[in-house]
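These notes open a run of structures that come right after.
Every number in this text was worked out from the coordinates using simple rules, so none of it is lab data. Fair warning: this is a prediction, and the values are worked out from it, not measured in the lab.
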Structure 1
Amino acid sequence: MENTPNLDLPYIMPAQAQKHVTHNEALDLIDTLLQCAVADRDLSEPPEEAQEGERYIVAADASGTWAGREGTIALRREGGWRFLTPRIGWRAWVVDEAVLVFWNGDAWEKVTGSDSALQNLVLLGLGTVADSQNPFAAKVNNALWAALGSSEGGNGDLRYTLNKEGSANVLSLLMQSNWSGRAEIGLVGDDDLAIKVSSDGETWKEALRIDRQSAQVSLPGTNLLRDYAVSLLPDSGRFAGNAAKGPSVGAFEFPSYLVLYNGTAVESAGKFITNNTDYGGSAGNLAVVVKDLVDKIRGPGYRRYGVEFHVAQFTMGSGTSSAALNIGGTNYYLSLYPTFGPMVPGMTFHAYVRALDAPIAMQRAAGQTFIRDGVRSADHQVIAPGDGWVSMTIHHQVNPYESVGYQPDLFQFRCSASGHRYLLACPAVMGGITDVDDNVGVIASINRWLP
């Protein structure tokens, strides 16, 4: 063997003449390969300004003196070029890129960790394997983000920015236990900040919400007025008149604070009967629509007794006065709204609504947020017969400085054609903004405690 197995250095052979030539050649190779630093690896032809002793990795499609030498290390020596064929594991520092590369047998490849910049990566897994669903994945016990200080060229601040495409998209921090969701913080389907929790990863309950416009904080799970609210309506939403203080109500009485419009007619669709026969009592059976509502808002063991209330049935007339509300190509005409009168800047309306023959609409006014079966919305609401009973809450809030003190548009019910019917149960209006439980039922009126 005349050369070393790794660097291919020439041996001085026995009885060799001019041994210094072989020795000096070996020194040249060691000088080239030991602490190897190449000036560039992107050139395909020799640079005119190459200096003695400079090294280059010959790029693809080499030409001129470098033709056919792709991938080799080119050494500038005595006005010419010497080419060294790399072997697996050879390393070189690329000066102009400040990266370390190694020969993998086919090409020069960056050494992991030598990059000062990683750009346009498709997958990145830290301690685990990333995939198309999670292109960045990390499996660690601790993670640290620290601000770049002013002494290091930064300003000492650290802002972690996340962005979603649009308001209807989701931007959140989802926290899981054994891969099942338990808490979520972020902008979930809108641009209000919300915190939600779940016991099973499937059913989620909203614990806190901060309105993006008013900065108002609502606590759906802990609001003090949630289970006890004083209605400003004299009949507590029971359609029974001012004298209705006890648990029982008499004949149906349409309240004066509601206005029928465009020929709309109203009658009772039945009432909830305390000690009703459906659930073991003796006072009589419930109308089907009333029983459906009670089944929705009360537990099985609590449907026999309770404060009585009527359900009002409205039938749209043939009138089409007032501007039509067009939703999805259908015109809806005004049918029912509250009497024009005093109104504080912040009010809450709640009722149970059901469409019988065709979809009906509830028009949203400026400054209002609808909460439909617990889901918030800033859009008009269309309720279809197939939806059954729907819990509807309206938060109506305007700037007190710009409030005129009266407002007829707290709520509006609209129908698309004459003869269409809908039901209304337990309507209640409260001063101020409060989150009303979807199962609250009748809300006690202040006249319950008056003489």
Structure 2
Amino acid sequence: MKKGLRPSFDWADFLKKTARIAIPVALQNLLGVTAGMVDTIMLASQGPRAVGAVGLCAQYSMIMFSCYWGFMAGGMLFYSQYWGAKDHDGIRRAYGTTLVFMMSVAFIFAGLAILAPGFVMSVYTDKPAIRAIGAEYLRIAGCAYVFQVFGMCITAVMRSTERVRIPLVASVCSVVCNVFLNWVFIFGNLGCEPLGVRGAALATAFASALNIAVLLLLALFRSFHYVFQVSGHFRWTRGWIKEYLQKSSFIIMNEVFVGAGLMGINIVMGHQSEDAIAAVAVFRVLEGFVIAFFSGVSNAASVLVGKCIGAGEHITAYRRAVRMVPLCALMVGAAVLLLLAFHKSLLHAMSLSGEAYRIGCGMLYIYSVAALLKMCNWTQNDTFRSAGDPAYGTAIEILLMWLLELPGVYIAGMALRLPVLWVFFFIYSGEPVWFWLMQRRLYSGRWVKPVTPQGRKTIKEFRRALLRREL
């Protein structure tokens, strides 16, 4: 290739490969969002306090998500690069390591939810009625956490090795089960006693168990042996554990600090009015609709970029990465417009009215702008992580959350007692700064840090091409 000459980019091939991963992942997450919407609509019959209480329980599970996601994302870094390098032993070893760490987190959070639900709810809100309902839900839903985390671990290795249809089928079965059992347990159909929020928790637990069963059965039927070859899961050495924890530690740090920051934000929101608490609970469900669209592109970025890095094809990885951001913005923009088109009907369907409805609308209007920046930031961060550079995005996100967003939320909500929409605005106040910094990092190419021999072999050639602007 002549100096300064940039090769043409095959958009058709890029979009085809992206769609092959992104569409099943997005559909899977949309199914989860749909189940959450149906849950909320069904729980609306129990009143806005029930909706708000279950919404706060979901924030507790998000803290668990933050704690195990660091290990899961660290595992995906190794899965995708080992997949590109065709290192099957490496994939099995990374899966076993990730599974042990993730399940440790699951058992801790499940234990707290089952044994001390009242304490957990007291952290999130000072409203006794909401606290009591939430504790009732959490005591049962905590049983589902172990199944959910195990399912996420299996799903991560499947997605990273481009077997995205199995998790999709399992999610379909789980969602159908969840909706049906909600109808049975919440309202007392088919001869069952009406259980209200306890029924919703039971449905979640059964559906999570079914998801695991379907995942394992399909993995066995489709000869996806990584999850069954237990002897290969624990071939650990001191050097391997050191490398795994070095790469994962920044992601773990990110998720723990960000999770703690989100917990602080949720505590402030939990001390607002009952109308605001109900509005936040409904907003989080609808937010999941936008995240579902984003997650497909983000997962595709992780796999397609990480796979190339592992195989030593760094130029291809770079050229794919810089095109993922506008593609993400396009997908998220479409999701936001669709959500805004139907938001009034959705808010009413999920029991919001009066002041709660007004607050819910305001939150969606603010989020419709913030989501474009936030999802693009997440896509870039996931790309950097899969390429072996988890530190940069981690440092920026933590600093912005703890120095700008969390203080802003606390001062607005607890010190100045501003209207709740001002408090909500500060949740996203750091996104423009993060976007600018992440864009600078993306085009610098310094995030390409392979962990495989094939990737390390070609890194100097990539850096030379970057300097000559041949990308």
Structure 3
Amino acid sequence: MKVNDEFILDIKRLGINGEGIGYYNKLAIFVPNAIPGEGHNVRVTKVLNKMAFAESLEIKHQIKERQEPVCKYFNECGGCNTMHIQYETMCKFKRDMLIEALNRYAPKLNTRSFEIKDTIKSPLTLGYRNRSLLPLRGTDYKNVKTCMIKEGTNHLVDIDECLVHNEVINELNSKIIAIASKLKVSVSSSNKKDGILRFLSIRVNELNEALVTFIVTDEDDKLSTLVEETSKLEGVKGVYILLNNDFNQGNPLQGKLVHKFGEEYLVLTLNNIKYKLYPTTFFQLNLDQASTINEIVLKKLKLSRNEKVLDIYCGVGFISLYISHMAKEVIGIEYEKAAIKAAEDNAVLNKIRNTRFYCGDAAKVLESLVEKESFDSVVLDPPRTGLDDSMIKVLMNNNFKRIIYVSCNPATLAKNLDILSKKYNVNSIDVIDMFPETAHIESITTLTLK
């Protein structure tokens, strides 16, 4: 096979980025916007040792579950990479994708020996994201544009709205860039420090109150006026600037955070628990499904108010505080100092007195704790990279009665379960659609000690 070869390809499954995957002489071929069950006439665009990539020239056989994407930027942006698939069908595919990952990366597991539940659908498929982080672009006429970064590239796509963002976010974005354009605030391009503005971030709570953050390279009079005018917009409770002129780092929300106007944080209430949210605070983006996660974790823990529970990678206490009323004590562990401070503040805010929070490397802190005291259950909510070797070692060296593993990456989950299943039974997996219109998969695995 070589570049520009053309042939008919049957699509068998979905990849982690929402692309269709077919096989040609046992070689996996990735085709954007192709759906399992379809046949496509494709042209090869890239060939590697173990896979190839192709573009669809024509759909020879189209499944009835294909639909027209509602977003006008679907083909340009690529962020909502499954919007061309009917929602019910995509939820079924997400469960299939999880099973595929388990079969591939956890060969010791028999996926038929435990329950993998149907995907829990999101009440909202559009407008569910409560936070935005959009790069900005300045035009030749000094107008400011909000953008998306095209999937898999560094190319900026001008947008005037994002359908998966909360509508209040879209409205504020539009008003703020109109003010910036009127003031002719300079915008810094991605490859050189030739302006002030870089990104615009907005987060909202369940009351649609907003916290606005400008990510900038420096300050000037025009930026000060922009900040002041933004603070007057309806719904805006606080405004920050974040100084970041490091163009090489991946996270724009790293830098010096300066509070300029209004409230310093938003209070978000979920399942009767209040959380303080600052501009850089990590919190679940889909509040309906965040509530579902909390409810499932609590149910699976089967607490009777006598248990000591560890919440590892606890963040701002999202799960810790919710489950605390049914536990004797909940101990949270998190690497980020700011998150631990927020978790402690949130415990005080909610008058919860049976929690402790520790900052540091999760495996080292856990190892130190289990030397001094015993714990009944563990909740894990690691980043996409999953559990590292040191954390798995501590889990395998102890006899926790129950482990609840919240995962946002089926591949790393499967690799971790392949090892953990030597000591712990996998009882069930709940699949949750946290990010509709995308191929991202959230899941909750329940394990018990053998």
Value -1500, calculated as helix-only ellipticity at 222 nm (-39500 (n - 2.57) for each DSSP H run of 4 or more, over all residues; to 500), assigned to which of 1, 2, 3: 1
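To test your reading of the models, identify which of 1, 2, 3 gives 31, 15, 9 for semi-axes √(5λ) of the Cα gyration tensor in Å, for residues 95-174 alone when calculated. Before the final figure, lay out the partial values.
Details: 1: 30, 22, 14; 2: 31, 15, 9; 3: 40, 18, 7.
Matching structure: 2.
Out of 1, 2, 3, which one gives 83, 23, 20 for semi-axes √(5λ) of the Cα gyration tensor in Å as computed from the coordinates? All intermediate terms of the calculation are to be shown ahead of the outcome.
Working: 1: 83, 23, 20; 2: 37, 26, 20; 3: 35, 34, 18.
This value belongs to structure 1.
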